[in-house]
Structure I
Amino acid sequence: MNNIFTYNPLWHEQIGKIYVLLERVKISEEQSKDVLHLRRANRILTVGSTTAIEGNMLTVQQVFDVINGKVVFAPLHDIKEVKNAFYAYEQIYDLDPYNVVDFLKAHHFITENLVQESGQFRSLDVAVVDSERKVIHSVANFEQVPSLAAELFEWGKTTDVHALIKSSAMHFMIEHIHPFRDGNGRIGRLWQTLVLTKWNELFEWLPVETMIYYNQTRYYEAILQSQHKDGTVDCSPFIDFMLNVIEDALKQYAGGINCGLFGGINGGLNEIEKSIILLLKENSHIKAFEMAQKLFKPVRTIENNLRQLKEKGIIVRIGSKKTGYWKIN
C-alpha cells in the first residue's frame, strides 16, 4: 500500500486552516444553547446526502420524517436505505476503522435487506460504468479483495500520515478496490467520517457528506483523476478535493452555530428553509430552480420559502433577479 499518493506541500497549510476552524467550531458549540439539535440535523442531512449521491429520491423533508418515525409515502427501498444509513452512522463510536470485521459489519448495517451479499466481500468480478454503461474503471479481481482490504487497513493503522490525509486516501482506496457488489460509495464516505471521528470527535457531526453531495461532479472527477489507465493510482487529486470539502464543511457548521440557523431565530426554521440556507452558503448566486432540483421540491415551494426567509430578515436579495445574489444576514 505504498506510494498511493504524491504528497502536496500545500496540504500542510490547508491542514493548519482546518485546525483553526475546528477550534472555532469547538468554541461555538460550547457557547451554543442548541448544539444537540444542530448535531442531529447535520446527522440527518448527512444521511440524506450520502444516499442521494447514490440515487435515493427522498426529499430532505422526507428523510427527516423517516428518521423521526413519521409515515412517508415513497419507495420502500429508498425508505429502508435511509433507515439503514442512519443506523450505521449511529454506530460510529462502536466501530474500529482498522478492523476488517467491523468494516463488513458496517456494510451490513448500510445494505441489510437491500443488496445481495450484504456484509460480505463480493464473490464475482465487476466493473464501474458510467450512465451509458461504458466501463470507466476495472476494479480488482474478487479473489484479491480480502487481502487488499486487509492491506489497506493495516496501512491505515500503522501509517504516520495525518488523519485528514489518511482518511481521504482510505476513502479513495475503498472506491478503487470496490470491495462490495453494491454500497461502496456509502461505506467509503462512512469510513472517512469514522477515521476522522476517531481523530477528533467533532467530525461525527460535520456535514462532510452534505458538501460532497453539493459537489458530486467534482467528487467523481477527483476519483477518476486519481486512477491511471495502467491500473496504478495517485490519489492526490482526491485528497485535494476532500481537504477542500472538509474545510467548507467546517465553515458551514461554524456558521450554522454562530448564526443560529438551525433553531431559535424568529421561532426557528422549517427543514426546507434550513436546506436553502445550506445551499446559499455554498453558492450565493444559486437560482430557485437549481435549489428545487437539488432538494427535489417544486420551484414554487422554494420561492415561498425564500420569501419567508426574507420576511424573517435571515436573507436579503442583492441586485436584480437575474444577475444578483443572496446575502445571509
Structure II
Amino acid sequence: MGLLRFPLASLALAFLLTPCALAQSSSAPPGPPAELHSLKVTLLSTMLADQGIGEWGFAALVEADGQEILFDTGARPSTVLENAKDLKIDLRGVQDVILSHFHEDHTTGLLTLRRELSKNNSAALSRVHVGKGIFFERRGPDHNPMMAMKKSYEATGGRFVEHDQPEEILPGVWLTGPVPRVYPEKNYPAGVEVRRDGQWVEDNLPEDQSLVFNTSDGLVLLAGCGHAGIINTLDYARHFLRPAPVHAAIGGFHLYNANDEQLDWTADKLKEFRIAQILGAHCTGIESVYHLRQRLGLNRRTCVVGTVGATFDLRDGIHTGRIAQ
C-alpha cells in the first residue's frame, strides 16, 4: 500500500521493463482473436458492502461463455466462502483460480476455499494460475505467504501454473502474465525487497498480472491491485492482443492515495483508450473513482464504486450496491 508516484516530466525516460514479460510479440494471436459472447464479473471481496462481508481485499467470479474462473481469493480465510453463500453463488464447479500477486489481501482465502469445496468436487479450485515471481523470497514490511502456502496447497492435490508472458487461457480470455513497466506508475509498498538472481532488489511486484477479455465491444480488464499500473496494463494488452477501445475496467487499481495531478494523467490516458465504464473496487479509492468519473465525462452508471455483490455484465453494464449508487 505504498505511494503512487509517476513524475510527468520523466515519462519518456521511464522504461522499467519486467524482464520476464518481454516475450509479448511471440504471444500475439496468428489471426483474428477469439471474442467472448457473454461475460459477467461478480465481486466477492472488497471493502464496501451492504450485503455480505466487507474487507480490505479482493476477489471476483468470472463467467465467460459458460466457463467460470475465480480471480483472487480475499484477505481473510472465509470471506469469499461466506459471501458466495450470501449471494447464492456455487463455487464448487470452478476449477481455475487466478492470483494477481502475492499479497495476503488477495491470496489468504485460497486454502480454505480449496479444502472446503473439494469435499464435494475434487477438481474445485485445483489449478491456480500465477505470474512468474510470486514465489520469490521477500524481506521488509511484507513477507511472502505464498512460499508456505505453495506446499500446503499442493498437499491438497492442487497445482500451480506459472506464466511469464500473455496466454489465452480460454477463447477470448487472456492472462497478461507479468506486465512491462513503460510508464512509472509506482504504486507498490516502499521498503520491501525481493530476491532475484541472487540479489536483493526493490520489490516492484514483478508477478503482478491481470485478466483481459476480448469482446465485440472492446477489451475488458479485470485487475486485483494493478500494481503494474492500469495504464501499463492496458497499453500492454492493446499491444499483444489488439488496439481496441477499452469497454470496461473492473477491480482494484491502487489509486486511493494518488494526487489530483496523477489522477488527471491516468484519466487522460484512459480517455485515449476510449474507456466506457469503470467499476473501481478495493484499493482504487472512492474519491479517486469520483475524480476519474468527472475527468472522463462518465456518470453514476458508468463509473462507480464496487461493492460486495456488484456485477459487470457485457449486455447489462454495471450494477453496484445501494450504498455506492
Open item on the list: Given 2.6 as the derived value for distance in nm of label points 7 Å out along Cα→Cβ at positions 64 and 272, which of the supplied structures I, II does it correspond to?
Closed with: II
- [ ] State the single structure among I, II that was used to calculate helix-only ellipticity at 222 nm (-39500 (n - 2.57) for each DSSP H run of 4 or more, over all residues; to 500), giving -5500.
- [x] II
Task: Which of I, II yields 60, 45, 39 [Cα extents along the principal axes in Å, calculated] - done: I
TODO: Have a look at I, II and say which one yields 3, 16, 30, 30, 15, 5, 1 for P(r) over Cα pairs in 5 Å bins from 0, in percent, for residues 224-303 alone, as calculated.
DONE: II
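Throughout, read-outs are computed from the coordinates displayed, never taken from laboratory work. In this text the structure is predicted, and so the values were computed from the model without any measurement. Cβ atoms are built from the backbone, for glycine too; each structure is taken alone.
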